[in-house]
Structure P
Amino acid sequence: MSKSKIGATLLSSVDSITFTVGAEAANTINVALQLVDADSADAAVALNLPWYLSTDAAGQTIGVAHSSAPAIGTDGLLVTELAFLSGRLTFEADGDADIDFLDTGTGTVYLCVVLPTGELAISGAITHV
């Protein structure tokens with residue numbers, strides 16, 4: 001398959017991401033992510049996408065580092081860069097991943113994932129209290 005066909009397949013396979021921000025427990029908040037296709041169905045595709053944390057819901061301001069590095073939950077692979085504020089997230093073949101955010105302090109950030117189209121998918125508030 002040529003590179004252009006691979007890119008076209010990815011662009012048509014992923015339209016958005018569904019985020020589920022869990023409740024804080026023992027200073028940890030789990031954020032589950034599911035890739036979604038243009039028909040609003042779960043997209044079963046393994047992808048590696050860039051992510052970063054933002055302090056605003058539009059993804060326009062770089063976030064504040066947590067007291068500990070984010071860690072992959074039970075699905076996917078997480079690579080962190082830039083003081084744990086950004087990196088790459090590999091979704092599993094069924095299109096899901098999840099990240100645990102640990103912070104002993106307080107604050108709110110938003111998880112921003114760059115889709116294959118360049119558009120941003122942004123989570124709800126990840127708030128440690």
Structure Q
Amino acid sequence: MFRIEEDEPGSCDSIVASVRCSRKSLVVQNLPDISGLDLKNVQTLQDIPKGHREDVATYLAQGLGKDLSILKKYNRKARHFFGAIVQAGGRPWGVLLIDSLGAKAPFTEPIRERLESFTRIIESVTD
């Protein structure tokens with residue numbers, strides 16, 4: 001769960017921020033597996049070994065990251081994400097983010113519906 005502050009224009013540079021800005025649930029699945037890459041000392045895509053550059057670029061584009069600095073902050077480089085806005089008193093309060101490292105996309109329609117219901121439970125205790 002991520003607590004959110006007021007919107008800042010142009011700050012929708014991650015999955016959490018995109019959920020916050022859109023005020024809608026978001027599912028991103030089947031990102032390339034880049035979990036084994038050490039990006040600690042990487043400054044640009046050119047610093048990444050050739051065989052992995054395209055995967056990292058795809059991960060950034062599909063994972064809604066604008067640059068490597070956001071990706072470098074991720075503790076886990078998950079392949080699948082579900083994010084939902086949590087409201088309190090009708091206003092955005094936070095973002096529930098669930099991720100998965102698995103090879104198979106886990107967020108089927110029934111699972112998404114259950115996660116949306118769980119989000120409503122969280123909202124009931126924030127009011």
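Annotations
- Set P, Q, criterion Cα Rg over 2.2 N^0.38 Å: the highest-scoring structure is Q.
- Label whose coordinates, when distance in nm of label points 7 Å out along Cα→Cβ at positions 49 and 113 is calculated, return 4.5 (choices P, Q): Q
- Structures P, Q were shown, and distance in nm of label points 7 Å out along Cα→Cβ at positions 33 and 73 at 2.8 was computed from Q.
- Structures P, Q were shown, and helix-only ellipticity at 222 nm (-39500 (n - 2.57) for each DSSP H run of 4 or more, over all residues; to 500) at -2500 was computed from P.
- Structures P, Q were shown, and Cα extents along the principal axes in Å, for residues 41-88 alone at 32, 24, 14 was computed from P.
Any read-out appearing in this document is the output of simple, stated calculations on the displayed coordinates, not a laboratory observation. All values reported here derive from a predicted model rather than from experimental measurement. Cβ atoms are built from the backbone, for glycine too; each structure is taken alone.
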